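Next come the structures, one after another.
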Structure 1
């Protein structure tokens with residue numbers, strides 16, 4: 001029996017990813033909190049509430065991350081806590097974030113700080129949100145305050161998390177606030193976010209020249225359900241609209257369909273690194289009766305393992321495909337999110353090994369992946385899905401705040417401590433993967 005081990009670089013960054021509104025608790029001054037108060041917006045009538053109680057007790061989870069051997073952690077700062085009214089900065093909130101980042105450093109954990117992760121101050125949303133005519137200036141003003149206050153503890157910044165998801169879910173599908181179904185607005189919001197990213201990139205470097213600034217980009221695999229021309233056409237269209245147009249803007253400096261045509265002034269090469277958020281794939285079929293869905297029907301492979309909560313299919317190969325694609329940019333890559341919902345932890349150990357094996361495979365081709373941030377450390381408030389999806393390596397009872405590590409937490413800790421997926425780990429946590437990972441020579 002083969003006994004190969006899959007080794008990762010000794011300086012590889014092993015971490016977890018979080019977001020302020022999903023973990024801090026009582027973020028009452030943003031548009032998501034307001035959205036949660038309206039019946040029907042959140043599955044099962046859930047609300048973020050105390051979330052994971054990070055605003056008061058984040059350090060306890062920092063201890064848990066350090067005990068797992070993690071050396072980095074991605075977290076976001078909450079715009080609505082920091083800028084409580086236009087131009088009015090709450091220095092106490094910035095002090096709390098300084099305390100949190102200092103706490104990570106003291107535990108040997110490098111912070112990766114996201115400056116916008118889906119939430120906007122209420123005062124901004126009441127003035128049009130990302131359709132505000134001066135949104136680029138407003139965002140840059142906020143970013144400058146944050147970098148000046150927190151730059152002592154980090155040089156690794158993510159400007160905006162998933163602008164494509166924010167625009168699609170909020171302005172096209174209506175699942176996120178403001179709950180609209182307007183393609184024109186969705187495209188305007190995405191353009192505005194990419195322009196604001198570029199302005200923030202320059203602002204950060206003006207304050208902290210040594211900063212490393214990137215963007216977290218959600219990429220999804222879109223494959224034709226059948227080998228037919230129209231299925232291939234709708235798959236290409238969806239891929240371009242969701243995956244490629246953002247990269248064209250912030251790396252090539254060009255607006256491409258569906259954002260328009262021509263030079264995206266000031267956006268070219270506004271990345272020091274690119275973040276990949278990868279979860280799943282879709283099979284797409286042309287359907288002439290599905291006009292409201294742009295003549296597209298979404299399917300899953302007949303043999304696919306489907307994830308909880310209709311979250312998609314388990315497709316680890318998509319991580320490798322996305323990394324190969326991002327390699328064309330020629331800059332460092334971080335996997336800034338990757339994980340699955342799995343309350344019983346029945347599938348997560350296998351999914352974790354399979355995804356990390358695909359990452360290892362990318363490293364063998366010298367694709368410059370510098371780190372991996374698992375989504376997420378503890379169960380948290382999953383936006384429109386409320387508390388119904390459980391992504392945590394650590395189970396959380398949101399009522400009592402009791403935490404219980406799942407087996408996958410021990411698996412991830414062992415991989416992070418040793419920089420290796422060993423045969424013994426496979427045997428303990430996912431022995432069924434032996435035939436997949438260790439093919440015997442014929």
Structure 2
């Protein structure tokens with residue numbers, strides 16, 4: 001630990017000294033490495049170190065937070081004093097406590113710690129991905145490959161007597177390609193990330209395959225026609241297609257929104273909010289998954305939470321503080337980018353569970369519609385659930401068959417409506433990786449689903 005247990009106890013006592021009923025300290029030490037290539041040449045090599053302490057205290061339904069990047073006795077106690085002074089000039093009311101360490105089972109083993117591997121060895125993976133992308137087609141004009149890894153150690157202690165620690169190692173390889181012809185350019189991308197070390201790139205995925213996939217998508221888009229705007233039945237593929245549920249519905253199920261009546265799903269637990277073929281979960285316990293963790297950033301063990309069960313809303317994602325407002329216990333969903341952010345409820349690995357429909361039958365059920373093979377980015381308003389997402393690879397469906405490739409399509413709608421309009425769910429779940437930004441910063445998350453059909457959806461295009 002960066003600071004000893006005696007100082008941790010003193011800081012918590014100081015934060016409680018003016019009447020707070022709960023105090024917590026979060027200690028972080030993180031090293032992040034990144035190596036990138038552009039067109040087969042080294043572009044950047046960077047390393048960042050983040051160390052600091054965050055101290056938080058509750059007084060009823062108010063929360064106060066202070067941080068320090070200086071790891072010293074004076075700085076830590078000064079941050080605790082700042083929190084106490086915000087609460088007021090009262091007397092201590094919280095009971096005394098004894099810190100008892102809880103050890104956590106590590107379900108995310110790491111064989112090759114990336115922070116211990118040379119830059120030269122990491123570049124070999126990037127060369128492999130970049131070479132495959134560049135050699136895919138003469139139309140490929142640009143390729144960028146980036147390998148990033150994080151080794152994060154945290155300790156959490158609080159005035160309930162808990163002290164516990166975790167180490168989180170993550171690795172991700174991302175490749176983007178640009179295809180050009182006749183003065184026009186289109187993009188493609190592929191990425192793969194896990195809560196594990198560099199063994200990911202030898203055991204689970206080939207860097208060459210990622211490079212090839214990025215260029216394939218870029219060439220497909222370059223050779224595609226624009227899709228006409230309208231209302232169509234839409235098929236969304238498995239994997240990163242789950243970003244639709246994550247953004248359009250997942251954020252609206254976080255206590256960050258629900259506890260303040262800023263979600264379209266506030267007060268609807270136990271009610272039917274989706275088609276009965278839809279079951280959705282958030283599971284931070286999937287071994288080595290990108291969004292997994294042994295404990296959350298409040299020290300609560302991670303767990304699997306069923307959000308929607310056969311169309312019925314069964315749970316929200318709850319952190320400790322917002323749980324007070326909702327009179328609910330934490331679901332192990334408190335997350336933050338670093339000690340510089342107070343934690344709040346966030347997703348981990350969120351996906352729609354496998355259904356009973358065959359993939360081929362889902363396509364065959366549509367006379368004319370859109371097949372979204374790869375989803376891009378988008379935006380959503382958690383209060384209304386309204387969203388707009390770009391489609392990075394798409395095809396027209398004609399007479400129950402996947403036809404010509406198309407581009408320029410976007411999906412427009414409302415979260416509460418789309419999950420009611422999902423009427424077919426495939427059997428094969430895949431997940432994709434991304435970074436999610438919200439009130440507590442940018443964090444790694446998995447999104448996923450099987451192939452699904454949305455019976456009616458607004459599609460933007462030309």
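Please treat every number below as a calculation from the coordinates, not as lab data. Note that the structure is a prediction, hence the values are computed from the model and not measured. Cβ atoms are built from the backbone, for glycine too; each structure is taken alone.
In this comparison of 1, 2, the computed figure 4.0 for distance in nm of label points 7 Å out along Cα→Cβ at positions 37 and 253 is attributed to 2.
Quick check: 35, 17, 15 is what I get for semi-axes √(5λ) of the Cα gyration tensor in Å, for residues 285-420 alone, calculated from one of 1, 2. Which structure matches? Only structure 2 yields this read-out.
One of 1, 2 was used to compute mean projected area of the Cα convex hull in nm², for residues 61-228 alone, and the answer was 12.3. Which one was it? That value comes from structure 1. Looking across 1, 2, the calculation of semi-axes √(5λ) of the Cα gyration tensor in Å, for residues 373-428 alone that yields 26, 12, 9 traces back to 1.
Here helix-only ellipticity at 222 nm (-39500 (n - 2.57) for each DSSP H run of 4 or more, over all residues; to 500) has been calculated and equals -11000, so which of 1, 2 was it run on? Numbers along the way, then the final one.
Details: 1: -11000; 2: -5500.
Of the structures listed, the value fits 1.
Taking mean count of other Cβ atoms within 10 Å over residues 29-36 as the criterion, which structure among 1, 2 has the greatest value? Write out the running numbers ahead of the final one.
On the way: 1: 20.8; 2: 18.0.
Checked 1, 2; max of mean count of other Cβ atoms within 10 Å over residues 29-36 sits with 1.
1, 2: which one has mean projected area of the Cα convex hull in nm², as calculated, at 21.0? Computed on structure 1. Computing mean count of other Cβ atoms within 10 Å over residues 301-308 gives 12.9 for which of 1, 2? Answer for the origin of the read-out: 1.
A value of 23, 17, 10 was computed for semi-axes √(5λ) of the Cα gyration tensor in Å, for residues 261-340 alone; which of 1, 2 is the source structure? Answer by label: 2.
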